[in-house]
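Peer 1: Structures follow.
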Structure I
Amino acid sequence: MTMLFVDMRDSTKTGENMKPGDFRELLNRFYTVATNTLTANGAWIDKFLGDEAIGLFVPGFAGDDHAYLALKSAKDLLEATGHNSTDGPWIPLGIGINTGTTFMGSVGSGNVTDITALGDEVNLAARLCSAAGVGEIVLSDTVYQAIQTSNENHGRFIDELDIETRTLELKGKSKLQDVFVATIKGEQPVHNKGQ
């Protein structure tokens, strides 16, 4: 499956400068946009955690093109939040996407259970999100390769984005990770990823 993590950048700083009710409204607006965008592209909303949303593109629901649909969702999210606007985004986001094999099912015990995805591939998606600057989509190599080989039109979709390669040291990972960083063409990403 493909996992997409999207997180608000500089949320602590933003929260300090807003009334709690206004900050709640900002997050609710983000949750609405994230829900609508992700589900429109076949994702299952795993959860909202504070200022983060997690979408799972499970082949049984999203189909074989789940990696492409995750990247399309990421681009749609950046556009819906104003990252391609001359005024800048109304909420600054960073996104991480990974494709891999996970455990998907029920966890917990008794009356407290949840259905979620677990495993190293999920952790990698979360780390990629943490490494993303404002307006950046950080893709694992498996996502990029899946999109390039799945469908000629999907490969062309990548041409609609500015792509650069990076090698990252990610927390908890023993090896350096070669990744692809996508931004909307013409957008100038902010490389300080502070949270």
Structure II
Amino acid sequence: MRNISIPVNTSIQGVMVEVYGMGILILGVIGIGKSECALELISRGHRLIAGEVVGIRRRKEDTVVGFAKEPIRYYLEVQGLGIIDVEKLFGASAVRSSAKIDLVIRLEKWDKNKEYELLGFDQKYTTIMEVKVPELIIPIRPGRNIAIIIEVAALNQRLRREGYSAISELDRELIKIIRQKKRKK
């Protein structure tokens, strides 16, 4: 488990969006594509919570909230375009002032020597203000549509929260098939 050392009521460099009702904090080095990914998600009907700097505060013992900080609320810096005002471009329904952080997604440059999670057996977590938050690392390489991957990650995390795991279900089905074949022999 990774820890993000953040004091109470502070901020972090990143972007936060709401995707299918899930608050997603997107982290990564400058220039990795956080703002472009958020822009694609907004154009697909999701909402921006905070661009560039995400305010974070702890609420209750098991909840951390991300929020937009003034005066940069609802602005994104998009390489090649400069600063854009998401609320003015897409309307009030494209933004939200705060949301619970349900998932942390770290964007990182693809490293061919690194082993990435392929099956999803183990849920990884990061700790923000002593609260465990599910975390995914998404490697960036040409041709990947990160916005779609984040949409699916949000939906999958909702299912996990409800107790469903696709890999566990597939594992049970495969074991069942193997047992049936053994009985036939």
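No lab work stands behind these numbers, since they all come straight from the coordinates. This one's a predicted model, so the numbers in the text were calculated from it and none came from an experiment. Cβ atoms are built from the backbone, for glycine too; each structure is taken alone.
Peer 1: Out of I, II, which structure matches -8500 when helix-only ellipticity at 222 nm (-39500 (n - 2.57) for each DSSP H run of 4 or more, over all residues; to 500) is calculated?
Peer 2: This figure was derived from II.
Peer 1: One of I, II was used to compute FRET efficiency 1/(1 + (r/R0)^6) of positions 48 and 144 (r between Cβ atoms, R0 = 25 Å, to 0.05), and the answer was 0.40. Which one was it?
Peer 2: Details: I: 0.40; II: 0.70.
Clearly, the read-out refers to I.
Peer 1: Now for a different question. Starting from the value 1.05: which structure in I, II was Rg/Rh (Cα atoms, Kirkwood Rh) calculated from?
Peer 2: Numbers: I: 0.95; II: 1.05.
This figure was derived from II.
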